[in-house]
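What follows are several structures.
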Structure 1
Amino acid sequence: MSRTKARRRIAPGPDPNGARPAPSAIEARFAEAQPRLGANRQQLIRNILSHCEETCFLSSRELAKRFQVDAATVVRTVQALGYSGFDDFSLDLRRHLMSRITPYTALEAATREKGSVADHIDHALDKALENINNLRTNLNRGDVVNLARGIHRSRRILVVGLDFAAALAHYLAYGLAFLGFDAEALVGSEGYLQHRLNGLTSKDLVIAISFGRCLRVTVESVLRARNRGVPTFGITDSDTTPIARYCDHHLVAAVVSPSFLNSYVAPIGLISGIHVACAHLKPKRSLTQLKPTDKEYSAGARWYREPKENIANGE
């Protein structure tokens, strides 16, 4: 299949209701900076965005060579968009790509790259490591602590994460329940989710997890909760996603991946940080909650033990 056709699928179109997806962070910056950019710089940005499946993993020098300009022009154009450096621009470009492509087009683009299966594995691991390093560098620890305070204040915590994000929702809710919070990862039908949300009040908390264009049901859950006066918190991959826009507060963790699925390494790291913040915000309470599990974990029946006859036989 030609690259032109691949790019045509990547370009976002209206959904069945006629609405278009929200602009990505890089599109929003471009729209804001456009009056200040010359024609050549505008065209350079358009070229980069229209070929994002090819450009998002290139260095500034490689981009310059690709579009026949010098590297300094690329860097100055990126700075004109408000980015402090090329790395921040490159990360937003990848987020832009991930919010626009389908799993099919992502895999199709990856298969055009030369390399062995092992090379593709290494590429995926490199991007996962880059995501977690970006989280470590840019995460506002105070925002995590504030979320932990909100969790401690809440009567109930409902975590909404669907499809692949359901695993993240379960991990977050399970860790909070282990610390003694009334936390639940909502699963089941859309109707069941709505009924559970209808039972919430301002004393509760909804944590919504979704990325890119964001799932409709997850976003609508946030809107329903807000209409009922329920505090909302989002975990997403950009400040411009629907989850970021509609939740009261949010945290960002990149899910950039060169493959057909998002990489959830950074969100898992972020959720681990939330668990740690909740535990250490009130350590005495946490220890009191965990103390009854101490014997079970050290010598309880939850762990597998070899049958005595196997041990006697040296197996």
Structure 2
Amino acid sequence: MMFVTMDGTRGSYPVPNKSTNRYGGNTTSCHVWKENATTGQKVAIGIDTGTGAISRGDKMIKDYLAKRHNLCFTILYSHLHPDHTQGFPFFAPVYFPSANLHFVGMETLEQNIGDVLEGIMQPPTFPIEINDMKSKKTFHVVEDGQSFVVLWTGEPVFDDKYVESQVAFKVKTMKAYAASHPQQGAMYYRITDPETGNSFCTIWDNESHQGGDVRVIAFAEGCTLMAHDTMYTDEEYSNRKIPVQGFGHSTYSMAINNAYQAGAKKLLCMHYNPKHSDEFLDDYKNSVDAISAMSKPENALEVLPVIFSVEGEIYEV
């Protein structure tokens, strides 16, 4: 059985304070994990390293020191904006010589993930450099439509040289191309549990289209859980005084539309607007439930369950 833990639920910039502490104030990061029923062995894939990844890294070190987990870990990157990378220099496993970390994502402006992460730690703007991190770090470039696997050891394999029984997760990619944000597009991932066939789709930093994003709908078809960017309300998106169209983010209605058309079993809202407090999100839930009910297609058997993600919560896939 596969699970998702949201380590950071905000977009743009962190806002950890008393008005956001229930849904979470850290920026985008999550991890997908499972446990071997026979051996008790755990394996996980991280997705992005916003500030939410910091507490995740601390927990990994505690488990490692208690001999409950090794330090071989794969991290997938959607893209390399600060709210998806700013936790990297403070992700504790990167400082352990015994850690074997694999970073996976697209090439951006002829730079791979390693080039970009090294750049954000260059003096004089950061006190240490990436070479001061003692872990073994491997950077992998993936393309649109590529498939690969992650083994129970935590290592990714990009060819067919593996045994099926060694596979913990199967991963497929989709690169979204945008004219605005992010300028070089973003990578979405479909992570499947080979034991159950259930899958988790990551769709964030996505600005959907009128009538739905056809490529996203095809990519996420039949998924068990879709995590989708919900940065704006419909009112904010259509506001002429403070225009946000073209900023590369979706509304709750867009997310619901894509999830319905993809036949997703559940929708997980995330990448919250940092200006949306816990109280605001509590109040807006009723509106979202109404949107889901009104948007239900005639051929849908039931109203789409819409979940507001909470930092630290675990969701079964």
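Coordinate-derived values only; no laboratory data. Because the structure is a prediction, the values reported are computed rather than measured. Cβ atoms are built from the backbone, for glycine too; each structure is taken alone.
Values for this structure:
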quantity	calculated
Ranking 1, 2 by distance in nm of label points 7 Å out along Cα→Cβ at positions 63 and 247, the structure that comes out highest	2
For 52, 48, 38 (Cα extents along the principal axes in Å, calculated) the corresponding structure among 1, 2	2
At a computed -6000 (helix-only ellipticity at 222 nm (-39500 (n - 2.57) for each DSSP H run of 4 or more, over all residues; to 500)), which of 1, 2	2
Comparison of 1, 2 by distance in nm of label points 7 Å out along Cα→Cβ at positions 143 and 255 - largest value held by	2
Comparison of 1, 2 by FRET efficiency 1/(1 + (r/R0)^6) of positions 103 and 239 (r between Cβ atoms, R0 = 25 Å, to 0.05) - largest value held by	1
Structure responsible for 0.90, with FRET efficiency 1/(1 + (r/R0)^6) of positions 39 and 223 (r between Cβ atoms, R0 = 41 Å, to 0.05) calculated and labels 1, 2 on offer	2
